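Take a look at these structures.
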Structure I
Amino acid sequence: MVNVTLTVPEELYKKMKVHKEFRWSEVARQAIEKKIREKELLQDLRDIAKAEKEHKEGKTISHKQLLRELELDAV
């Protein structure tokens, strides 16, 4: 695991010191993971929308056609 330095405003730091029951590095790690998952999900949704649009515009082939072209339709 690597260490990351995090800068927070002084007032926030004072409040964090009051709540020693929290492992702040864990809180930060979870927030970062959540933000990344959200970003990846958004990109996946955009990719799906783009693929659907291209399929409707006839820019792609169907799954059945792909299997035929790859000679896998009998499998």
Structure II
Amino acid sequence: MEPIMGALSTVGGWAKSLTDFGLTLITALIVVDILYPSSSYITQNLAEVVGQFGDQGVAGLIVVLLFLVLYRRG
């Protein structure tokens, strides 16, 4: 059982590192898009995603809150 837990811990660490890198990259692209409008279109894409959650009403709100809970837990 110990090797399995070690492997899961390693994979979990990789996933966390990859997620942190992705969030850092998104933040950097937002700054670039603010300084140079329409250079990466990240703000337009984020607006579309938020709009889709808004179109779903309460279900979209629940999904966003669930994502925030899971993100803060890790």
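Just so it is clear, none of the values below were taken in a lab; they were calculated from the coordinates. Everything numeric in this text was worked out from a predicted model, so none of it was measured. Cβ atoms are built from the backbone, for glycine too; each structure is taken alone.
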Query - distance in nm of label points 7 Å out along Cα→Cβ at positions 9 and 65 from the coordinates reads 5.6; which among I, II - result: I
Report task. Looking at percent of Cα pairs over 14 Å apart, point out which structure of I, II has the largest value. Result -> I
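helix-only ellipticity at 222 nm (-39500 (n - 2.57) for each DSSP H run of 4 or more, over all residues; to 500) computed as -21500: which structure among I, II?
It was calculated from structure I.
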Report summary line: volume of the Cα convex hull per residue in Å³, for residues 1-40 alone gets 35 when computed on, of labels I, II, structure II
